[in-house]
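Just below sit the structures, each encoded as structure tokens.
Read-outs: derived from the displayed coordinates by stated rules, not from any lab. All of these numbers come straight from a predicted model, not from anything done at the bench.
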Structure 1
Amino acid sequence: MGRIKTETGMKNIGIISKPGKPEPPEILRDLIPWLTERGFSVFIDEETAGVLGVEGYPRTEMPGLVDVMVVLGGDGTMLGAARLVAEKGIPILGVNLGGLGF
């Protein structure tokens, strides 16, 4: 698998998933180590972190911590994340785990 070059300065990655799920999305178990092994700092929202058994960050604080936001969920999760980061212009990478999708 190829390496990601990070000359763009996007080293701080936020991860948000659909709130209220008792289990984290399966992709998280691979995504977090994959990012950290490549030198990225990963910031996970409190609710997602809670189901993983790790410490997280309040969603409202995440726009001040991250350079890009990875959103795991459906349309509602994506729209909520977009509202959260819109003011700072933080790019979003959406991974659709919902049933409909934009």
Structure 2
Amino acid sequence: MHEISIALSIIDSVIELAKQNNAGKVRKIFIDVGKLAMIDKEQLKFGIEILANNTICKGMSVEIKFLPVKIKCKNNHITTIDEDVEFLDIPKYLKCKKCGDNKGIEIL
């Protein structure tokens, strides 16, 4: 459950940004997450809401959106993954669907 450490980093960043902009209250945040991040949306949201208590973020709305992942092979073919990915399925995505390359894969 790495969502709590991610939630803590998000809250720290939001508070710092709010201070830099002299904000007295944070009402809403938007978070984009890549589908290969293996993050449970509800756990992350819960962690953020708990950690926001007693801060200027208390009661803020949290919107989390999962983004498709783009993978590029050494032959510059780009594959987009826009489906839910389970942890054990990751290796099958780390291979170019056009040329079969699996050694020079770059996640964009």
With volume of the Cα convex hull per residue in Å³, for residues 33-72 alone computed for every candidate in 1, 2, 81 is reproduced by structure 1
When Kirkwood radius over Cα pairs in Å, for residues 9-56 alone is calculated for structures 1, 2, the one with the largest value is 2
